[in-house]
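Derivation of every value follows stated rules applied to the coordinates shown; laboratory data play no part. All values reported here derive from a predicted model rather than from experimental measurement. Cβ atoms are built from the backbone, for glycine too; each structure is taken alone.
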Structure 1
Amino acid sequence: MGGVIVLLLLLAFPPIASAAGLEFYQGLLTKIMIFALAASSLNLILGYGGMVSFGHAAYFGLGAYTAAILVREGVTSGWLIWALAVGLSALLAFFIGAISLRTRGVYFIMITLAFAQMIYYLVVSFKQYGGEDGLRARRPEFGLFELTDTALYYLTLGVLAGALYLLHRLVHSRFGRVLQAIRENESRALALGYPVYRFQLTAFVLAGAMAGLAGVLMAHHTQYASPHLLSWQQSGHLMMMVILGGVGQFWGGALGAAVLLLVEEVLQDLTIHWQLGVGLILLLIVFFAPKGLAGLWRRER
């Protein structure tokens, strides 16, 4: 019920913002929804699969760069750009997952981080696509409608709502239950005959594809693809969102993205040391609400 109310409020926001001269907040909400999608994709493998990936920004950034490069090379169809960007992100996730998922613990963490940094430096080395300066990403065409800021807002909202619906179905399906069983006790899942590697790799690829789609939307939103989107700092940023919202809580990624970005926006206006405030808030959440804000909300109810 709460999700429906939030959806209705988000649907009603653009005309209200336009009438009140609050277009900035419409843009901020678009950014929040994009990061909610990316953080929810990380929550699938981190929260439900127990896979601590420090390279998730690789798929996010690859989606953004694919969109920017394709438009620069003359591809104008937004739907084609989406398909190629999501497909490439899924393919990269398959390649990285196929290797990294054969390891465990700190080795898995370091391999995902290493691959992400390799992608980062590879992109930076392409001087024809901006190098360290990034690349302009003009908005493509989507059939009969122009991708204005308001159209992008509603498009992002539709994508997020659809993705969360499918994700909800997934984590409550047999696949989701097995994935959580693997997280809790991998040896027992193997003893019961479940193909652990296949389940983990499938989740890894799905999460990579979702993050890639979020990256495409980010490129449309900012009309720019930055190397920072591929960096380990961006991976850490996504992980902070999941931890803040609640690891393994369905709304954890979306809630964490909303709260973290809003807190950052407020603190940046108050002090140049706003990162300290964000760090303090994260510490308090870890100590007093280990299941995140979503877990705290469920406990209070």
Structure 2
Amino acid sequence: MMNASQIDVSVVIVNWNTIDLLRDCIDSVYSTISDVKFEIVVIDNGSTDGSVAMVRREFPDVILIANTRNVGFAAANNQGFAIALGRHILLLNSDTIVLDGAIQKTVAYSDAHPDTAALGCRVLNPDLSLQCSCFMFPSLLNAFLFSTYLYKLFPKSRFFGREQMTWWPRDDAREVDVVTGCYMLVRREAIDEAGVLDDGFFMYAEETDWCYRFRAKGWKNRFMPDAQIIHFGGASAVKLGARRAQIANASFVRYMRKHWSKPKALVGIYMLLLFYVIRLAALLPKRVVSADEVDKRKIANHWAGLKDICARSIHG
């Protein structure tokens, strides 16, 4: 087995019931990577769709951890980090397709910028339109702009579009606050210094917390546009149904309580409440005149999220 000095990058993929997407993701790594020594580590979170058997049968060189239950995105990634040998760790979602040269380009860029902790790349939707892949750190202003849809009304504005940086076409390399976890190349030394992902986050906001901790230790988080992936988005999360909103609430509230003062965190919780109220207000009139199943699911999810955040606000 290679030791850490011999492996440039460990590709760590967490999977939960996305067998076909996982197969395509692993295929894309093997078919596009070159000029770097790598390993692939898959952590399966108790899938029931045959994912584990598929990996064992079709990708015998992949290192596989098969959990008996869904331990969450952060905890599963940490399992992968514990056995990964690479100088860099690449967090890669199972619902992504790596495009030609992406991994070696990001490894080379990180090597050329040794103060980089987390590095992201250009992320595309399946129709090849641009997907937001880096963000500003959370703040009350950013939460307000997001909750009120103002960032969508004025996406080209540096003020209204600040949280998701919607004004920026991701066409130049620069330092950013947060890199999305669907493709995040992380330097091992940064992990050793700042620690692994906080597994108190089941899903969502864990990469925001991580990037914040990297910055606090003096590292930089960066974006480079020359590497690209396709991200289908939400392949596992959609299977959670209404639980998805509750998990998201728990993560965002955890982040606020961890990094903000108690009064500021409480205002942040009210911003989440506003988020659900506005979205329900926008959807309910459509529900009266339409039986669209997508709208029904959105209403159910937002209603579950609203009830959950109300309970959290009452209990402080």
Structure 3
Amino acid sequence: MKLNIGISSCLLGKSVRFDGGHKGFAFAMKALSEYVEYIDVCPEMGIGLPTPRPALRLTMINNQVRMTLSQDTTKDFTQKMTDFATNQFEQFPVLAGYIVCAKSPSCGLERVRLYHPNDNSNQKIGVGIYTSQLLKHYPWLPVEEDGRLNDPIIRENFVGRIFALHELESLMRSGITKGKLVAFHTQYKLILLSHNQADYRTLGKKIAQLSNTDKLERFYEEYRTLLMQTMSKIATRKNHTNVLMHIQGYFKKHLNRDEKAELANIIERYRKGMLPLLAPLTLLMHYARQYDERYLLSQRYFEPYPESLRLRYGY
């Protein structure tokens, strides 16, 4: 089953922008499209505006952020956009993530220009009105904008999150049980450890409470939020190195001196930035298969998303 991903329509090459153009985002339109079902929305057209259309902007009016016409701040579309967003979210299927258009007064995730008409100044501190409602409605949802997703580390983080959330939500759709949730968490242990050690322990304690709960759906929602918060933290080279060394320990009794030295050298070269993560992972997976280390073979850490997305080659 493909992942349901919300996306700003202009990022799929649809000519819906204020100037009649689009902002086709190659990663979304090509590599990622094989694995996802897009639910595309242009909020500005959704509230009835045409294309092309007068430009909108975020304006501070009476200490409130409003979405107005750039040339006429008396034309206020804030409430209309908020109502549209609420109605739209009620119609969505279960989402695994959302990609929004950067800098847009409706869709921007961060650093959207906020204008102060009193002194004619502006600050890059705003969030688009539609996206601000999205974040309130789906506080656990992975949301990124096209500009940030050009960064390979941010892109890898986002893709890891959407595939994890899709797998977790699939458990709920198929009928969640305590056993299924424990199995899911077990498969994601090394991934969580690579993101944040303290959060890894917090989630472990959370799962340990599972046997005592009689409100599984509520527990699931709390776990989902904690999982996504943990995975939103970038997995650093240092954290990855710790995980790799942890995995290395499984082969102490299997490898000879030369093999141990080779593996340690590859991990060290990764730590120093001389090799991509894929290099030590490939060797460790080879050993896991060779020596049938079942726990390691069950870990999503080795393949958190399809290899064809080629996200672990550059860091």
TODO: Using distance in nm of label points 7 Å out along Cα→Cβ at positions 75 and 203, single out the structure from 1, 2, 3 with the greatest value.
DONE: 3
Task: If semi-axes √(5λ) of the Cα gyration tensor in Å is computed and equals 32, 23, 19, the structure in 1, 2, 3 - done: 2
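Can you say which of 1, 2, 3 returns 3.2 when mean projected area of the Cα convex hull in nm², for residues 19-66 alone is computed?
This value belongs to structure 2.
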Task: Read-out relative contact order in percent (Cα under 8 Å, 6 or more apart), computed value 33, structure in 1, 2, 3 - done: 1
